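Next up: the structures, one after another.
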Structure 1
Amino acid sequence: MSRKFEMVPVGMFEVNCYLVPSPGGKILYIIDPGGDPEDIAEAAKKFSCEENVILFTHAHIDHIACAGKCAKLLNVKRLYIHPSDEEMYNSASNALPPYYPAATDLPAPAVFPPEDPALEILHTPGHTPGGVCYYFAAYNALFSGDTLFRASVGRTDLPGGNTAALLSSLKNILSKYDDSVEVFPGHGYSTTIGFEKKNNPFIDYPADEVID
């Protein structure tokens with residue numbers, strides 16, 4: 001992975017939390033702080049940015065669990081989640097016991113989307129209604145959350161899942177971005193758009209079947 005940004009695996013489900021500085025280094029974007037806030041805060045020390053901002057790819061508990069603690073440790077004033085996932089983000093039933101109890105002390109989201117010309121946001125519903133991918137042209141890097149994995153996609157049998165929407169989002173991603181774009185998912189290994197076009201079996205997957 002490019003050394004311009006860092007990845008910290010966090011939480012019981014090993015979510016890939018990414019720390020991505022904006023070009024010029026003014027903002028450090030913290031993508032999906034789902035656990036281990038002290039580890040995230042320690043990794044953030046490697047950067048000399050003026051502001052720390054939290055971005056969520058979606059609202060499942062394993063991606064948001066430690067947002068409150070992380071925000072306090074890093075003095076985060078702005079936190080962003082797609083409006084279609086705000087209900088899940090704020091729900092007491094958004095939990096996976098015994099691994100993840102419902103999150104408490106979550107900061108209120110800022111008005112979506114963040115306004116930064118260096119950051120492109122692609123709405124990719126399917127895994128959840130408000131799933132998004134974040135693309136940084138300066139790094140030729142797409143942070144895909146649980147929408148697109150290496151040779152796979154996110155499951156749709158969880159709350160908010162929709163198979164047809166996910167498959168549509170997959171095709172949108174693969175048609176929009178150049179083959180050279182590196183993809184950094186919410187779990188597992190990185191990949192490229194070119195690799196996924198050749199190897200992802202879900203490109204022509206029947207939309208009426210459940211992905212699990």
Structure 2
Amino acid sequence: MKTEQPATPSTTFNSVKEVEASLKTRMEKALSDLQHDMASIRTGRASLGILDHIRVNYYGTPTPLNQLANLHVPEPSLITLQPWDVSQIGAIEKAIRASDLGLNPSNDGKLIRLPIPPLTEERRKELVKKLHAGAEHHRVATRNIRRDGNEAVKKLMKDKKITEDDEKKALDEIQKTTDAFMQKIDQASKVKEKEILEIR
């Protein structure tokens with residue numbers, strides 16, 4: 001899981017607009033990191049996103065699966081992988097087995113079949129817990145970005161680059177932006193939780 005880096009204290013802003021633009025960019029990055037992390041949490045349905053974090057040792061280089069094979073979802077409970085280099089079938093299977101997905105690949109020498117078994121009640125609860133931890137991690141990152149934004153605005157005020165009114169307006173705006181992103185994080189987390197708990 002990527003952690004949002006705090007803005008370096010050496011970042012110098014000359015206007016509230018610059019602070020707000022930087023803040024928005026960083027919050028969007030935190031949200032997109034969360035969405036990427038959530039795509040790798042499996043649900044009861046086959047989804048290529050769950051394979052995103054798997055790396056295969058390809059001639060000594062950890063390589064993403066989608067750079068080694070054609071990936072398909074021919075049906076809701078099956079993923080197929082067709083390696084471009086069939087000599088890599090063993091390495092690909094090994095990487096999938098070693099992952100935390102709990103999946104059992106099989107192959108016919110050309111094609112790897114990856115059945116997606118229905119999730120057990122216990123596994124669903126574990127995944128929801130993992131999802132909540134990830135969402136909380138990104139909420140904290142978003143609050144840290146807000147703090148950096150507030151400090152940058154206060155510094156503009158201290159350096160007499162803005163008035164007290166500007167400062168108050170900017171701090172309100174930063175809070176509004178933060179609330180909006182918190183809502184997006186909560187919404188994304190709720191949707192994913194529903195997918196995990198949905199029994200097909």
Structure 3
Amino acid sequence: MEKLDLTKKYKTYYSAKEKPELVTIEEAFFLSITGKGDPSGTMFAEKISALYATAYTLKFACKAMGKDFVVAKLEGLWSFDEKEFGEYGMSEAPLKVPRSEWNYRMMIRLPDYVNQSQINQAIETVIQKKALQYVEDVEGYLMNEGTVVQMLHVGPFDQEPVTLEKMKQFMEAKDLKRNGLHHEIYLSDLNRTAPEKLKTILREPCC
């Protein structure tokens with residue numbers, strides 16, 4: 001049985017250069033979970049565990065039907081309450097908004113043949129077999145991001161503002177306005193990669 005690897009099928013989606021560029025992103029369907037709080041906290045870790053448990057349950061259910069796939073890279077959409085904190089620029093927000101105040105939607109891209117009914121069944125299976133919190137919060141999520149400015153960030157997460165400032169200058173030079181949520185795709189295994197070698201695609205929807 002051939003195993004579908006979305007990072008190979010959608011190479012453009014999972015790649016970026018170490019300089020800002022303007023690209024168009026296709027519509028895609030994700031397994032996702034939302035929350036608010038520090039990504040180094042317990043709740044975030046438990047939500048990620050629920051997301052991955054559901055993703056692998058879904059994978060094995062599809063494999064049993066002859067459609068195996070590799071669980072894709074983790075991604076995140078990030079935002080904060082601009083009415084409370086102000087409309088900081090994209091490079092300023094990570095420095096000025098407390099980590100506890102960030103909203104997130106963590107996502108794993110799914111093959112086109114996976115539907116909501118299969119997701120619901122996977123969630124029920126996880127609930128029955130594993131003592132995990134937040135599994136009921138997992139859901140399908142369709143995203144049509146459209147036009148974005150993107151750049152590959154190499155290094156620790158706390159250095160992202162440097163990369164975001166380059167993206168901001170690129171957008172200003174082209175008179176582009178932010179038009180959506182800050183998007184990150186985590187290409188590296190966070191548990192096996194040194195911080196200085198982490199690779200993360202940063203995307204800012206624009207118009």
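FYI, it's all coordinate maths here, none of it is from the lab. Every value quoted in this text rests on a predicted model; they were computed, and no experiment measured them. Cβ atoms are built from the backbone, for glycine too; each structure is taken alone.
Worth pointing out:
- If Rg/Rh (Cα atoms, Kirkwood Rh), for residues 65-112 alone is computed and equals 0.93, the structure in 1, 2, 3: 2
- Winner on FRET efficiency 1/(1 + (r/R0)^6) of positions 49 and 161 (r between Cβ atoms, R0 = 35 Å, to 0.05) once structures 1, 2, 3 are ranked, highest first: 3
- Comparison of 1, 2, 3 by relative contact order in percent (Cα under 8 Å, 6 or more apart) - largest value held by: 3
- Entry that produces -9000 once helix-only ellipticity at 222 nm (-39500 (n - 2.57) for each DSSP H run of 4 or more, over all residues; to 500) is calculated, selected from 1, 2, 3: 3
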